[in-house]
Structure 1
Amino acid sequence: MIAEAIDNKVKRVVSSIRNLPTPPIVFHQIQKVIGDPNVSAAHVASILAEDPAMSAKVLRLTNSSFYGLAREVESVKQAVVVIGFEAIKNLVLSASVLDMFKGKNIDQEYHDRFWRHSLSTAFCSRTLARKLNSHGMVDPDAAFSAGLLHDVGKLVISCFLEEEYLQFKQERSEDKDSPDFVIEEGVLGYNHAQIGGFLGEQWKIPQKLMEAISYHHHPQLHESDSPVAFIVHLANHVSKKTFADDYRNTPAGVPEPQVMEYMGVTEDDLDGYSELLREEYLKAETFMQMAGLS
């Protein structure tokens, strides 16, 4: 009953926001056709061609160190063939979100810190998806998108709910130990994961990504056994631990013991993933430029 009341409150809050960003048309078109087993690379490329700016971003990312291809890809159709449909879908999703919140009412320091954490969590999620197969394969590009989007609810609060954001900041300055989502629940009655999950539902993003956003703090509470939310939970912790200097006002906390057990990892494993993240994060330059980071 309490959960239902919170869900209804979140829906009312998000639905009342005017000018909330929505993904571009090409995002929805790509999401729709990728699920068709008969779709061709030429068809996907033709959809992207209708949005020259998105086509340019896809080419930039395909040719960046993110993929580390041996030779340059010269056309969107070639990019679709080389990196595959799922990768294209997740690149379009990532590029869309990076664009949607650019230039919104948000201070530059918070903007930089937010996207750097989101990107480091995304890169760590991608790394973990490649390494952890104990509960089935997870597409690394989908894990990247889930990591990138996991805190999108924070952007909604900071950009569109000014009074609530100021209340949160005040409490955050007085409480140095509690996680952000706990402070949000105390001050606002809901948290950024719930906001982000409902936003993902409105955007019609893939179900597993939506679940990862909604449950990245407590993945063990969701009835789904999809490991994406578990991966993002671990990646979120590793990211904060790896770049601790960037989180002076936000405690890194510890991963949920059930998550560690479910994924079959130890604290020593997490230290190793921290080193891998430092190496992977060097590939983030193109994404940073797209997010408008200094």
Structure 2
Amino acid sequence: MTRSARYANLAAVVIPFLATLAAIVIFWGAGVDAIDLGLFAAFYVLTGLGVTLGFHRLLTHKAFETYRSIRIAFAVLGTLAVEGPVISWVADHRKHHAHTDVEGDPHSPHVGHNGGLKGLWYAHAGWLVHEQGTASPRRYAKDLVEDNSIRWIHDRFLWFVLLSLGLPALLGYLLHGFTLSGLLTGLLWGGFVRIFFVHHVTWSVNSVCHFTGRRRFNVEDRSTNVFWLSLPSFGESWHHNHHAFPRSADHGLRRWERALDPSAWTVAVMEKLGLAWNVVRIAPERQQAMLAT
């Protein structure tokens, strides 16, 4: 990783954190209005699904197929989450699956850290200034490198970062009656605070879901299911299930788990509307065969 990339990633961790602290201090006791909360919620859902459905289940694992325009839209929404350029994100994640919890995993809490608190922090955010974006795109994401539309989005990551901050700021300005304060609160809540929460929920799947939780399948890695993260992570914290069946569009495999998998709900709705097809789902017999004895 280059020094400039390391500093950029460090800024992506620190700046949203400081902005969230500022939001707490500034608005403590004064509250926050419905417009700002609406901007936070709307951009959280859109960019969160951009990561879970777009970057992860669609582009990384090909858990379903969709129209090219929708594929591009999901790639844009995922990029607006500011978790790195799309091809780098996919390459890192495919490398994680190729070397889960062994040497070569870019963000395992167990490799070189003995699974302690130091390892937990490394898997959560420490890896961002050491390993993020270092997986070979040609080796791990050749299909996306050769996709001109995806490569165009990848190459313009910094512009999408500005868009991710500028859109909620503009909407805050308009919805608050063309006021500077509305622009600033839109930027704060729909931009920086939203990015902070999207980041830390995503990173918790890397860290917490390889550190503590429940397991039931016969897989060699140390992935776990963490139910309390399921809704904020849009179902990604059924992570042990995902490692058992990486191509499954549903990470929640039991009925009650699927009820806490918003990404799976979205795929199901898309399928009914004819917007998704060839959806990969795991038959109960396959699940039964993978159960740990």
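Listed values, structure above:
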read-out	value
Entry that produces -20500 once helix-only ellipticity at 222 nm (-39500 (n - 2.57) for each DSSP H run of 4 or more, over all residues; to 500) is calculated, selected from 1, 2	1
Comparison of 1, 2 - label where FRET efficiency 1/(1 + (r/R0)^6) of positions 58 and 162 (r between Cβ atoms, R0 = 30 Å, to 0.05) is highest	2
Structure responsible for 1.9, with distance in nm of label points 7 Å out along Cα→Cβ at positions 138 and 154 calculated and labels 1, 2 on offer	1
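Any read-out appearing in this document is the output of simple, stated calculations on the displayed coordinates, not a laboratory observation. What you see is a predicted model; the values in this text were computed from it and never measured. Cβ atoms are built from the backbone, for glycine too; each structure is taken alone.
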